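Following this line, the structures themselves.
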Structure 1
Amino acid sequence: MPTLADHPLRYALSNELHARPAPVVPVPGTAVFVALKPIEDAAARDRGADRAHLLALLDRHGAAHPPPEATHHGCTLGRHGLKWENHTEFTTLTAFTEGLPARAFDPAAFDTFPADWLAGAPGARVTSILLHVAPMPMAADGTPDEAAIAARLGEWFVGESLASASVLDGAAIVASDFRIDPAGHMRMAIFVHPRTGPQRVGRIVQRLCEIETYKSMSMLGLARARSVSAAMSGLDRRLTALVGDMAEGLPRAEEALGALMAVSAELERMEVAASFRFGATRAYEALVHSRIQVLREERFQGRQSLSEFMQRRFDPAMRTVKAAESRLATLSERAMRAGRLLSTQVEVARSAQNQALLQSMDRRAALQLRLQHTVEGLSVVAISYYAVGLAGNMTLPLAERVGLGRAALLALLTPMVIALVWLALRLIRRRLG
């Protein structure tokens, strides 16, 4: 079989489907998760700094380095497992270890990441999670002991915000109140059924971390929407007042154009600045809902599920972002319509000026025509004067033979010459017409 040339991106795109495998999380176990993002937009992000920050951690433990262009890496740091992922806008690190601390959600679990190393991170914390992975309490009949689970959830979480559900056909029960605890971390609990393996537990941990991360990234769009909405209110008032003045014909075209250009330029700047964040928010929102859907939730003790929590608390924020994006697009369209209206007004005014100019040109043409007729009359006299003189000089010898003097000859020639000149000029003007 002949050798086929591969597309340059064939292997890279194929490997992308397997780029972020789920970790293997032991039961019982503890996992800590942190997502770091630069304050600036993704365009200003230095991926080399993210890699250098990871290598500094790996070197402390003598762990192997990832390949130069790797976007994910898994290794062992002492008794902890580590998973590093480099996304478009942020970097995530997950560390997991076997066993549970004496106190549930002990902040000391985050000591896996040294404080001085975290302080040198090339970005700020978007979210961090403490995950408590415990065996599911079982009743004597082999079913989950829901009362024991509910008692622990009541100790660990705020009941008003608590969301919990049985996931993946009873493989585990997950719970979180999506609140930041006094140590600065989100808390998530996973009660694992005895038949569930560590690989499946790893996938559950990964899905929960993705839900929290994408939710937090989506909420950045809400902050941008609020700032944009405040600025849009002022621009909306300015644009409305400008259109009202244009309808009454108050401002001159130059003044109206300057004011409209200022509003349009500000709207364009806001739209360019917010377009990336609004587009990213839509993508992250879709990822949040898809990750929840993959968990295949079932209600646990009548409590709200993760999807219900998002519908009540998360979806209204996303609708606010969409409303701000729609309002910004509407304002831009209004500014464009106002520009077209102003252009129409200028064209009408210009047409009126052109009409007045044409009328003035017609008047000047009529005056020139009258002047031309006057000049033609004078021209007949002037041409006739010289023509009579020439004709008299030519016919004088003949006139003297017949007894006519010069005066009599000129008197006879003058009417004839005038008539001939007048007829000649009429013929010339008629041919030109």
Structure 2
Amino acid sequence: MILRLAIGSLCARALTVGMTILAIALSVTLFLGVEKIRTGARASFADTISGTDLIVGARSGSVQLLLYSVFRIGNATNNVTWDSYQDIKSRPEVDWIVPISLGDSHRQFRVMGTTSGFFEHYKYRGGRALEIPEGHGLEDLYDAVVGADVAATLGYAVGDPIVVSHGLASFTAHDDQPFRIAGIIAKTGTPVDRTVIVSLEAIEAIHVDWQSGAKSGQITPREVIRDMDLTPTAITAALVGVKSRLQVFGLQRWINDYPEEPVLAILPGVALQELWQIVGVAETALIGVSAMVVVTALIGMMAMIFSSLNERRREMAIWRAMGARPSTILGLLVLEAMLMAAAGALLGLGFLYLGLVIGQPWVDAAFGIWLPIEPPSPRDALALGFVIGAAALTSLFPALRAYRLSLADGMMVRI
């Protein structure tokens, strides 16, 4: 009976009730959307590199090694000699190893020297491999493969020339040895998108005429350089995959105790968690802001109920005259608020999934954040239940006022 009365009362005030439900729905959409983006960003952050068991570099901090080797942020404190790299590579636990050489740049984008194994073994987002839909990989000494952001920002296409600059903030360019863009990597949402990739031999080639970080007066012809032994003397870091996960910790301990030079091996997952603890403060702020939007919508609902009390005094007095108890009036207003909140929560959930269907491909292509379309999680259900419970609690304030209204107050004719 009371449910039917509540539904009838809400239908009689369809416009104001509808606007309130829409406000709650939009706030719920924002709250759940922020949560979806937060979890998606966290998962994408954690999946920046997957399938790599260890990252090896000069001894420093684990976060620092992760930042410059994976995210191309900062610089290495030192390099790892090629002999040490060969020693690690020859270990029986190692299944594959990919060297990385950093230090140069191209118009504010980092240049990374590596081998063709990088395109084979670097994985992201749970095991996805790099794709080169335009062009091909590193086949010639002066081939360069650029990330999607590099190509989009600088307007590059396959076959365009590209000149690498010495260092990260240097005005000295290796213009005597230009590269040719051989391929463009598909968008990944990882630092690879902002990287220019060349071979390790190419890094050595462009520094043939450099001594102690400065360019000498002579210029060696490219044809002569191609016939040189371009084996590097040192690398910046290396990505390592082991044959068995049970061997990871043993190999890590051996590398960290390597007697020839101070090197460090880190677990990418552990270092990513440490890094997220540093940068993840923003997610707390996002949740706080979206929660305040929900609270604002609930306060608006309470204001709407308060403002409607003056208009409904006669209605309530008639119900009282027909035998309704004050507690019935209180329960009716609380039920109306819960129905509005439930309708708003369900509508907001519908808006969320509609937004995911429409925006998922765009967000993935633009920002590299994968937003999975999955059934509501227990956390989502808990949030919706909280909204409905908060609406019931909020409605108690105007409901208690209506509870105290006397029958004579509602029947009184005001002139």
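So the values come out like this:
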| read-out | value |
| --- | --- |
| Ranking 1, 2 by distance in nm of label points 7 Å out along Cα→Cβ at positions 150 and 334, the structure that comes out highest | 2 |
| Entry that produces 185 once volume of the Cα convex hull per residue in Å³ is calculated, selected from 1, 2 | 2 |
| Relative contact order in percent (Cα under 8 Å, 6 or more apart) - highest-scoring structure of 1, 2 | 2 |
| Per Kirkwood radius over Cα pairs in Å, for residues 14-157 alone, the highest-valued of structures 1, 2 | 2 |
| Structure from which 0.75 was derived, FRET efficiency 1/(1 + (r/R0)^6) of positions 118 and 166 (r between Cβ atoms, R0 = 41 Å, to 0.05), options 1, 2 | 1 |
| Highest-scoring label, criterion being distance in nm of label points 7 Å out along Cα→Cβ at positions 246 and 382, among 1, 2 | 1 |
| Comparison of 1, 2 - label where distance in nm of label points 7 Å out along Cα→Cβ at positions 102 and 190 is highest | 1 |
| Structure from which -20500 was derived, helix-only ellipticity at 222 nm (-39500 (n - 2.57) for each DSSP H run of 4 or more, over all residues; to 500), options 1, 2 | 1 |
| When distance in nm of label points 7 Å out along Cα→Cβ at positions 30 and 134 is computed for each of 1, 2, the largest belongs to | 2 |
| Given 6.5 for distance in nm of label points 7 Å out along Cα→Cβ at positions 22 and 262, calculated: source structure among 1, 2 | 2 |
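The numbers here are math on the coordinates, done by the rules we state, and not lab data. Note that the structure is predicted; figures quoted are calculated from it, not measured. Cβ atoms are built from the backbone, for glycine too; each structure is taken alone.
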